[in-house]
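What follows is a group of structures, each given as structure tokens.
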Structure P
Amino acid sequence: MSKSLFQPIQLGALTLKNRIAMAPMTRSRTSQPGDVPNEMMATYYRQRASSGLIVTEGAPISAVGRGYSMTPGIYTEEHIEGWKRVTQAVHEEEGKIFIQLWHVGRRSHSCISGEQPLAPSAIKVPDQVFGPRPEGGFGMIETEMPREMTIQEIESTIADFVQAAKNSIEAGFDGVEIHAAHGYLFDTFMRLESNQRQDQYGGSKENRLRFLVETLQAVVNEIGGDKVAVRVSPHVIEGFADEDPEIIDVMLKALERMKPMNLAYVHFSERISRYVDVPETFRHQVREVYTNPIMVAGKMTKQSAQQLLDKQHADFVAFGTPFVTNPDLAFRLAHDLPLAEFDADARLTLYGGGAEGYIDYPAYQA
């Protein structure tokens, strides 16, 4: 029997008041120096707490994991204290909030992270990230050639994710979502084009998913599976030159490995940047190997979201940019109220800046 978007859902011990999630979106509004979450960010997330679940913007787990300027970290005491304001604000509105844990891998530059970006192999593709311009100010800059990670760096990165998860629970989050999508670190390990290693983290499909599975297991062991989620994007080509002929097989194998971990959910990111459409056959393949909660994001409408629930392809659904201009999106969808458009002006204030285009979008007024 299908569920309505507006019915509660149980994720482990957590009850979400509806099946509408706010998808993670980089906004680059931290306090400097130190990339510390602030009161303005707490207001932003408080305004959007009528969704069943908020997934925060990506939070770098370490300095070298950073790929966009002014994104909020989760690796210093100042970060933890800053995030406490955010989680408290959301919980005061009876909302639930997961933090997205982020390592961008090769999608970075040393002027942002302080050192040469890390990747499975020393391979670069043309790509841009938000960082400091040589002439001053911030904007989109070309990424730098990455270097191949050593085994020791892989092990220390797993440890960084575990520590970031512990920091997140200390900061008051209900759970963590590990970002393994969009051409970032784990995604590049899983794909042939970017992973040309000859060790236990390269070559076979099992080897290419090993880093992600080991990281998930380590974080699950630390904070519990019901507080851990993962975001993947097998049908998105962002950060790569071409489609990967083996990524679907790799993803299905990874899901088989994830199932016994009893994760809070797996988050499929779709229809963003460069992508291919998701065939119905893939949805069925996923359900055959993975019976735990699934969230899907990607240019959703109320109708397309409900259709995914009706077909049992997803258990709940995430909306991204509609939440930028509609802080009360869940209320508007429930009452069929008009949505404020995400237009060219909204796009201009997506990254960086202050309150304008961030916390000044009003709730619906008749």
Structure Q
Amino acid sequence: MRPQIAEARRVVVKVGSSSLTGADGRLDTARVDELARLLSGLQARGSRVVLVTSGAIAAAIGPLGLRRRPRDLETQQAAAAVGQGLLIRAYSDAFAEHGVQVAQLLLTVEDVLRPSTYRNALNTISRLFRLGVVPIVNENDTVATHEIRFGDNDRLAALIAHLVRADALFLMSDVDGLYTAHPDTPGAERISRVDDISKLAVDTSRVGSKVGTGGMRTKVIAADIATQAGVSVVLGHADQLEAALAGEDVGTLFPPRKKRRPRRLLWLAFAAEPRGWLHVDEGAARALIRRHASLLAAGIREVKGTFAEGEPVEIIGPDGAVIGRGFVGCSSAELTTELGHSSDEAGHGHQRPVIHRDHMMLAD
């Protein structure tokens, strides 16, 4: 048994498109009904539940007469606009059978992590909890661009789990856990528990199904995000959700790390798109890695990209490897005037950090 899972009082469950559709690609209402039954029961026992769901585009494949999931962005967004209504109607009807109301929240990764918007999302979900309503979150595929191309509801679910300070996150799909090799490889065995993701050396190349877009790699990244946020993660098959919620040994468990990282730094590490690249010398690289020092202009040899103060950039070592990411304390234009100069040369008694160590995430 996994008591920390069975006793979770705040739970986020993510289900993929393949777990909600039949062989013909259409939305399978029987699967939706079963999911509603399990989550309604969980709420009735006193837990607060958030459902992060894929399936909007898949729900529209049948009604629109499409043979498969569309590949071009325009048709994807049109299908999402049609399918989102069909999907939430199916959920509303299914949960109503158990006397539970649901609410639809269409979000993007940026909505969850940007200070100007994440608090609104948190306040809305918190109020829904108090009203006894189950929030159903989906990515806003009708306007998303980068996210819709890569199908990243796994990452969104991990960030939602951090947002609501969940005890456990369940990433449920058509794969029953992480394996020592590709699941089709003879002799491959399910990994029951992963204590250190950074030491994981397994094949995560398995791609998503014909109606989904995620793969094992996106799920491991999501588990990394969530465990850094202090959340337990179970990765498993949707048919095993009831057993997973009960704490049985199904799927793969990722225990939480002890230290909960600030939300802004999680966004920096896992969601932000770098606006520029700072190439540093050996001395600066050593100071960053060994002493976790702040980055000064004196250690920067080249600046690429155009960025404003406060935007995310990547730090590149002399060997070309990424050292980490950080929020810059000055614009690219300001930085070029101080590039490679010492404090005295720059005319400062004290040179301000280009990236303060508290605004930086180092690569594993």
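Worth pointing out:
- Test item: FRET efficiency 1/(1 + (r/R0)^6) of positions 51 and 155 (r between Cβ atoms, R0 = 41 Å, to 0.05) calculated as 0.70, pick one of P, Q: P
- With distance in nm of label points 7 Å out along Cα→Cβ at positions 179 and 275 derived as 1.7, matching label from P, Q: P
- Comparison of P, Q - label where volume of the Cα convex hull per residue in Å³ is highest: Q
- Here distance in nm of label points 7 Å out along Cα→Cβ at positions 235 and 331 was derived from just one of the structures P, Q, and that gives 4.2; the source is Q.
- Structure (P, Q) behind the derived value 1.6 of distance in nm of label points 7 Å out along Cα→Cβ at positions 19 and 59: Q
Here, each number is a calculation from the coordinates, and none is a lab measurement. What you see is a predicted model; the values in this text were computed from it and never measured. Cβ atoms are built from the backbone, for glycine too; each structure is taken alone.
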